[in-house]
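Q: In the part that follows, the structures are each spelled out as C-alpha cells.
Every read-out reported here was derived from the displayed coordinates using simple, explicitly stated rules and does not represent laboratory data. No experiment lies behind these values; they were computed from the predicted model shown. Cβ atoms are built from the backbone, for glycine too; each structure is taken alone.
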Structure 1
Amino acid sequence: MADEPTLGEVVRRLEHVHLDLKEDFRGLGGRLDSKVSMERYQLEQQAGQERERLLAERVRALEEAREKERQEAEDERRRAADRRRADRRLLFTALVAPVLLIVLQVYLNSQGAGA
C-alpha cells in the first residue's frame with residue numbers, strides 16, 4: 001500500500017489538474033477573442049482594395065497631368081521657335097530688303113547718269 005497515493009495527495013493532484021484546465025480554458029478564450037469574424041475580414045479586405053483603387057487612380061491622374069504639362073511645354077517651345085523664325089523673316093524684310101533696294105537704286109542711278 002505504500003505505492004498508492006494518500007487521499008491528500010489525490011486532492012492536491014486534482015486541484016493542480018483543475019488549475020491547469022482553468023489556465024488552458026483561459027488561454028483558449030483569449031485565442032478565440034483574438035479571432036476576427038469572416039464579415040469583418042471581408043470588410044477590411046474590401047476597404048483595402050478600395051484604398052488601392054483610389055491610390056491607383058490618383059497615380060494615373062498625376063501621370064496624365066505630368067504628360068499634359070510636358071505636351072504643353074513642347075507646344076510652347078514649338079510656338080517660340082516659330083516666332084523666332086517669323087521674327088528673322090521680318091528682320092530680313094525690314095532691314096535687308098530696303099538696303100538692297102537702295103543699293104539697286106544707286107546702281108541704276110549711276111548707270112543712268114553715266115549714259
Structure 2
Amino acid sequence: MNLTTPDGRYFVVKGKLWRCSDPSLNETTRQRYVDELMSARREVKAAKATGSSQLLKAARTRVQAAKVALGERGPVWWNDGSPDLNRHQVSNTHYAQWYRTVCDEASKV
C-alpha cells in the first residue's frame with residue numbers, strides 16, 4: 001500500500017516517513033533530477049562492486065545532490081514553519097492518527 005500524507009509532504013514506507021519531491025518543480029526539471037538520481041544510484045552500485053571507497057564517496061555525493069535538488073533532502077520545500085519529519089516513525093508524529101485510520105480502513109477491505 002503506497003501512502004502519501006494528506007499534505008503531500010511525505011510518503012510512508014514500513015511505518016517511516018520519507019519526504020516527497022518538491023511539487024513546484026516543473027516536469028522537465030523534476031525528470032532531469034530523477035534521471036541524475038538513478039544514474040548516481042547505478043554509480044553507487046558499480047562503486048560497491050569495485051570496492052573503491054573513493055568512487056563510492058563520489059557516487060554518494062551525486063545521490064545526495066540529486067535528492068537535495070528534488071527537495072527530498074536539505075531545506076524543506078514548504079514555508080509554513082512545519083518541521084522536517086523525514087525518516088521519523090509515522091507513529092511518533094502528528095500523522096499518527098491519520099496513519100492508524102488509513103491502516104484500519106485498509107485492513108477492512
Structure 3
Amino acid sequence: MIVHVVLFRPRPDVTDEERDGLLESMRVAAREVPSVRGFRIGAHLDPAPTYVLGGFPSFPWIALLEFDDVAGLQAYLTHPLHRDLGARFNATAEAALIYDYEIAEAMK
C-alpha cells in the first residue's frame with residue numbers, strides 16, 4: 001500500500017470560504033478518483049503531548065490518502081480533480097510537507 005502524507009499549515013488570513021473550498025476539493029477528489037482507497041484528514045492535538053519535540057515548524061493539519069500501488073498514486077496526482085485541489089491548496093497553504101510511503105502491515 002502507498003500512503004500519501006500531507007502535513008500543512010494554512011495561511012493565517014485564510015477565509016472560511018477558502019478553507020471550506022479546499023476541504024470540499026479534497027473530499028471530491030478522494031471520492032471521485034477511482035484509485036483512492038482511503039482518505040483521512042485531521043488536526044494535531046492541542047495542547048501537544050509531552051513527548052512532542054519542540055523547536056520544529058508546526059504543521060497543524062494532516063491529510064492521508066491510501067492507494068494500492070504507485071500507479072494508483074500517479075493516477076491521482078495527474079487526475080483533473082487533483083489539479084483543482086492543488087490550485088486551492090497552493091492558494092491557502094503557508095507551508096507544507098508532502099511525503100509518499102510504501103507501507104505494510106506490521107502486526108503479523
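Q: Match the computed value 70, 6, 5 of Cα extents along the principal axes in Å, for residues 39-86 alone to one of the structures 1, 2, 3, and report its label. It would help to have the intermediate numbers written out before the result.
A: Working: 1: 70, 6, 5; 2: 44, 16, 12; 3: 40, 23, 18.
Clearly, the read-out refers to 1.
Q: helix-only ellipticity at 222 nm (-39500 (n - 2.57) for each DSSP H run of 4 or more, over all residues; to 500) computed as -17000: which structure among 1, 2, 3? Kindly include the intermediate steps, with their values, before the conclusion.
A: On the way: 1: -31500; 2: -17000; 3: -11000.
Only structure 2 yields this read-out.
Q: One of 1, 2, 3 was used to calculate mean count of other Cβ atoms within 10 Å over residues 15-22, giving 17.1; which?
A: On the way: 1: 10.0; 2: 17.1; 3: 12.6.
This figure was derived from 2.
Q: Let me ask something else about it. If you work out FRET efficiency 1/(1 + (r/R0)^6) of positions 47 and 95 (r between Cβ atoms, R0 = 35 Å, to 0.05) for 1, 2, 3, which one comes out largest? Don't skip to the answer; put the middle values down first.
A: Details: 1: 0.00; 2: 0.50; 3: 0.95.
Largest value of FRET efficiency 1/(1 + (r/R0)^6) of positions 47 and 95 (r between Cβ atoms, R0 = 35 Å, to 0.05): 3.
Q: 2, 8, 5, 6, 5, 5, 5, 5, 5, 4, 4, 4, 4, 4, 4, 3, 3, 3, 3, 3, 2, 2, 2, 2, 2, 1, 1, 1, 1, 1, 1, 0, 0 is what came out when P(r) over Cα pairs in 5 Å bins from 0, in percent was calculated for one structure; which of 1, 2, 3 is it? Working shown, then result.
A: Numbers: 1: 2, 8, 5, 6, 5, 5, 5, 5, 5, 4, 4, 4, 4, 4, 4, 3, 3, 3, 3, 3, 2, 2, 2, 2, 2, 1, 1, 1, 1, 1, 1, 0, 0; 2: 2, 12, 17, 17, 17, 14, 11, 7, 3, 1, 0; 3: 2, 11, 20, 23, 18, 14, 8, 3, 0, 0.
The read-out comes from structure 1.
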